[in-house]
Structure P
Amino acid sequence: MLKVGLTGGIGCGKSTAVDAFRVLGVPIVDADKISKKTVKKGSEALEEIAHVLGEDLLLDNGELNRSLLKQIIFSDSGALEKLEAILHPRIKAEINKQILSIKDQAYVIVDIPLLVEKNYQKMFDQIIVVDCSPEQQILRVSRRDDLIESDITKIMKNQASQEQRNMFATVILDNTRSKEFLISQIKRLHTELVALS
């Protein structure tokens, strides 16, 4: 079974692509869901985060204070490194566990927004990047999330650049046109991946 990582910058259409693969019956492993589950109330990772970065990161109900955590890691790069050292080995292990649980499939898609930024490349046989222009990213995110341009560009600056992502891609899906155009590429790619496996 081929292990296929799928990524893309904010507003590039990664979720649309994932949905299209899901419709084709491809199993999806969702790294964001795994990440959230990793820091759920009472988890080993959450206890370690509180121990390393401060008990005030726990809300009264025992859950993670996400807004405080964001403030801390934005103002202190050392805190971000500590957080990642706690989270990423656990996230990688859970991704692998979920991949191993999938049987009798040609390939699996791992939906992983920060694939390039967090060096997950070695985990995959193929890497798909959903791509569009930075101007389209800004326009789509401003419509979708009601954010102002300066906030969107700030998010984009914290992500890998278009060039960095595309450098690691085995396949680039062009999402500069219509949703139908993106889906037609995915259907063609699906046939190729099934043949490859």
Structure Q
Amino acid sequence: MDNKKSEEKKPDTEALIFEAAKKVFGMKGMAGARMQEIADEAGINKALLHYYFRTKEKLFEAVFTAIFQSFFPKAMSIMVNPEISFRDKIEKFTTVYISLIQENPYIPGFMLHQLSTGGTEKIVNLFRESGIKPDFFFQQVEKEIQKKTISSVNPMHLIVNMISMCIFPFIGKPFLSTFLFQDAEAYDQFLEERKKEVPRFIINSIQKT
């Protein structure tokens, strides 16, 4: 095999590090993770890991930023899309939000770590850089109120309620798994049901009777 073909088959070291870091950070959090564990998970030596990322903090920040940039714009863009009706927007947002966290279960932990360790400014800056603003959704809520299709509701409370109802099953997984679910399959089934239950609950709570 020639050198070119050999190089094409070599895995991207940085991509391996990212995937390993996401897994280790997701299981142990920022404080509990060790660079040696990440290196072992990536199948590289610790010296090479430090060549790419000098400290655990820099690696964590790089992984968090990459996750944020791929995750939040996709979910929030639904809320500001003028082509999606108000009801469909709630349903689509819930489905996409829960699905994205199912695929990346370490995201809530990353967010909590940033918020609890003074990383709020970074999160705010990432939101600003994404160009996503909630103004359009807020205006759409006000229009629905004026048309009397929904009850008077504060748009900020509405979107926070939606996000909270989607994210709590992930943050509270240790508690919920102990008291409500017999196994991982039951928990996964519950998450699938949430994709329909959350929008149903939200819409029923604000819908004009």
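All of the numbers you see were taken from the coordinates with simple rules; none came from a lab. In this text, all values refer to a predicted model and were calculated from it rather than measured experimentally. Cβ atoms are built from the backbone, for glycine too; each structure is taken alone.
Observations
- Structure from which 0.20 was derived, FRET efficiency 1/(1 + (r/R0)^6) of positions 39 and 135 (r between Cβ atoms, R0 = 35 Å, to 0.05), options P, Q: Q
- Which entry (P, Q) yields the derived value 0.55 for FRET efficiency 1/(1 + (r/R0)^6) of positions 71 and 87 (r between Cβ atoms, R0 = 25 Å, to 0.05): Q
- Ranking P, Q by percent of Cα pairs over 20 Å apart, the structure that comes out highest: Q
- For 0.55 (FRET efficiency 1/(1 + (r/R0)^6) of positions 23 and 47 (r between Cβ atoms, R0 = 41 Å, to 0.05), calculated) the corresponding structure among P, Q: P
- If distance in nm of label points 7 Å out along Cα→Cβ at positions 63 and 151 is computed and equals 4.3, the structure in P, Q: Q
- Distance in nm of label points 7 Å out along Cα→Cβ at positions 31 and 143 - structure with the largest value, from P, Q: Q
- Comparison of P, Q by distance in nm of label points 7 Å out along Cα→Cβ at positions 127 and 159 - largest value held by: P
- Each of the structures P, Q was assessed by relative contact order in percent (Cα under 8 Å, 6 or more apart); the largest value belongs to P.
- Which entry (P, Q) yields the derived value 20.2 for mean count of other Cβ atoms within 10 Å over residues 111-118: P
- At a computed -25000 (helix-only ellipticity at 222 nm (-39500 (n - 2.57) for each DSSP H run of 4 or more, over all residues; to 500)), which of P, Q: Q
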